[in-house]
Structure I
Amino acid sequence: MQTPLPDVQLFLRPGIVELSWGHPDPTLLPVDGLLQATQAALERDGPRALSYGAEQGPWRLIEQLCARLGRLEDVAPSPEQVMITGGTSQALDMLCTLLTKPGDVVLVESPTYHLALRILRDHGLELIPVPGDDDGLQVDVLEETLATLQRQGRKARLLYVVPTFSNPTGITLETERRRELVALAQRAGLTVLEDDAYRELWYDSPPPPSLHSLAPVGPVVRLGSFSKVLAPGLRLGWMLAAPEVIRRCTGSGMLDSGGGVNHFTAHVVAAFIELGLLDRQVETLRANYSRRHDVLLNALATYLPEDCCWARPGGGFFVWVRLPAGVDSSALLPTAESAGVSYVPGARFCAGGGGEQYCRLAFTLLSPDELEEGAHRLGAALRAYRQQPAP
């Protein structure tokens, strides 16, 4: 009998605690709420929700999004600054298509989201890393990098950053550096792509203002997503940018041909917000993920060797662990998986090399008991690895 094609991207191997997947817990996805919102969208908008959509996205969702951001962040964007997207990945790919050409220089925070690096590389872009520290992107190094490029007669087209609860580090760029970054980008004419997927999932206190809010007319393009706070299968997100950037994006041939992306889904999400269900869902996720975050951090402190270390993330999905000196996380991985635990090696997040001593652990997919067991197995794997004879 032929094996059926998979329905979902997630692949869980029997006997392995998968700390590698940065996915939401499927048991927390709001199936009943989305059924209610779907019925409301069809009853209210009917054929309009099922037609080709406007390139910028349906007005109903843009209106709801502007009002919600205004309530959460004190300043509401204007509709001319908003575009509905197919999620952050689609938006990043679209911006690369419209704003770059193969061979262009793009600056990337290091470490940063490894699959964003893959999208950038798919466009033939030259990636130059800019390091971060415990306070986020090092803006002084960014300034030096821009100066070096200028001396070489070259110019960076974009800077990609995840400044709030970073993937993979969980670090948040501190407020003064945000101001410095925006001021530098304005002076240099550098477009900043702010991947803001995790902002609402804070566990200790709300994060600093977005980069876009510090420069709403440019040069920051803020990429938001419903994948982390609602459901990734919706493939829906949003973009805030200067109106001229929005006009350039909505004028693409792909949207002219097919209309706005995921138009029906956008109507459903608009109804979900209007019914008050999104705020309730975010509160549910915060409560659940905050507990798992605490369980994993406590378990790491219990089971990992004392010469491991990590920062406490204030939100998001991830913990970034520095392993003992001399331990390469890629080399450790086979031993870890033999012990029944997996993670993502740190080198995958570093465009210019490095990261070998680090690994990324995700805590949102698994139950508290699984997280406890995963930390236990990782500690056992580290002890076994260090007892192996040198090659």
Structure II
Amino acid sequence: MKIILFDPFSGAAGDMIMGSLISLGADGSKIKETLESILDISMFFEKKIKLGIESVDVKFNIPGFETARSYREIKNFIKGCGLASDIENDAISVFGILADAESKVHGKPIEELHFHEVGQTDALADIIGSCIAIHQLGTREVLCLPINTGTGTVNTSHGIMPIPAPATLEILKASGLEFYGKGNTELLTPTGAALLAHFAKTIPSIPAGKVRDTGHGAGDIDTDWPNVLRTFMIETEKSLSRDEVEVLETNVDDVTGEVLGNLFDRLMENGAKDVSIIPATMKKGRAGHIIKVVTHSHHGEELARIIMEETGSLGIRAIPTKHRYIADRRMGTVELEINDIDYQIAIKIAHTPDSGILHISAEYDDCKEISKMTGIPVREIIRKAQTKARDKYE
């Protein structure tokens, strides 16, 4: 099984993702031909040295003045490009992730939004070109190491914003991609975040396998380190991914249900993958609970501290690192039209390379919000969203 692994130690942008995939083996000439046939652009890609690292630099020449586009305009444009259905669906889903993030940040329905930076022609080219490149490489699994977002502030059409920019942060939150901040500049753009959120799932370290090829996509700015996106093609015989986790455990017998509920929320907000609170009979017949937390090891110490703070426990058992087998997961979006209004719903898709899709689930928070706005029961929204997702992705 072939796996694409992104290593965003210097962040990611749409052109860096496309450049790294071309460097990895995607056909840049065919991507250029397609993009120039559907967009009023000229595309250039060439090898560039970034502090000693050979990479592919992608640039676009865009004539004329551009206006902001609505999500509906972007979606209709992509549908009219004559792309293969898989590429079309992926490109629309990536823009759906961007639209959903912008909607949450600005507190406006998607149909009222007009995109500035992410609606420009170069963003369209970055997203469509990257979707084409991933399909050309023929892999069914895409992984991503934790992403360096950079730190500081960035100028946007809405003024000076902290890094990660609000839309970027919203995408990271919704997708579950892991990230950190290093370097006093913006390294992860909303377009880069949306592409990774759609195609990839986070893995804490390079998985076992044979590296068949590597690629590097050049970033625009110059930094004290090679500003490139490194990408691997890894071959493995396994159809299920392996992940390394740490299990934290403690017993408590004098903690109320309200405190346990608050503990559950704090643990999930601070990096826990799963939390179980199990009723138990303790010594001397006292009623108590066993608290179990599954997390990646780099979150272990922080989560143990939270358990001690919230419960008064004097010790936390850290069970040695365990391997778990997990299905591949990726995010998508579907659109429901209710009373002539389009609503975006995030979809989580679990699959394996050899047996296809295992499970599709709609994001509950999105469905709950739409239920409040429309008066339709949330379970009906979930059913409609998952039915549409199966039609789209299976």
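What to note about this one:
- Answer label among I, II for the case where FRET efficiency 1/(1 + (r/R0)^6) of positions 248 and 312 (r between Cβ atoms, R0 = 35 Å, to 0.05), calculated from the coordinates, equals 0.30: I
- For the set I, II, ranking by distance in nm of label points 7 Å out along Cα→Cβ at positions 304 and 360 places II highest.
- Comparing FRET efficiency 1/(1 + (r/R0)^6) of positions 264 and 368 (r between Cβ atoms, R0 = 25 Å, to 0.05) across structures I, II, the highest value is found for II.
- Rg and Dmax of the Cα atoms in Å derived as 22.3, 79 - corresponding label from I, II: II
- Structure responsible for 19, with relative contact order in percent (Cα under 8 Å, 6 or more apart) calculated and labels I, II on offer: II
- Comparison of I, II by FRET efficiency 1/(1 + (r/R0)^6) of positions 112 and 176 (r between Cβ atoms, R0 = 30 Å, to 0.05) - largest value held by: I
Any read-out appearing in this document is the output of simple, stated calculations on the displayed coordinates, not a laboratory observation. Because the structure is predicted, anything quoted here is derived from the model rather than measured. Cβ atoms are built from the backbone, for glycine too; each structure is taken alone.
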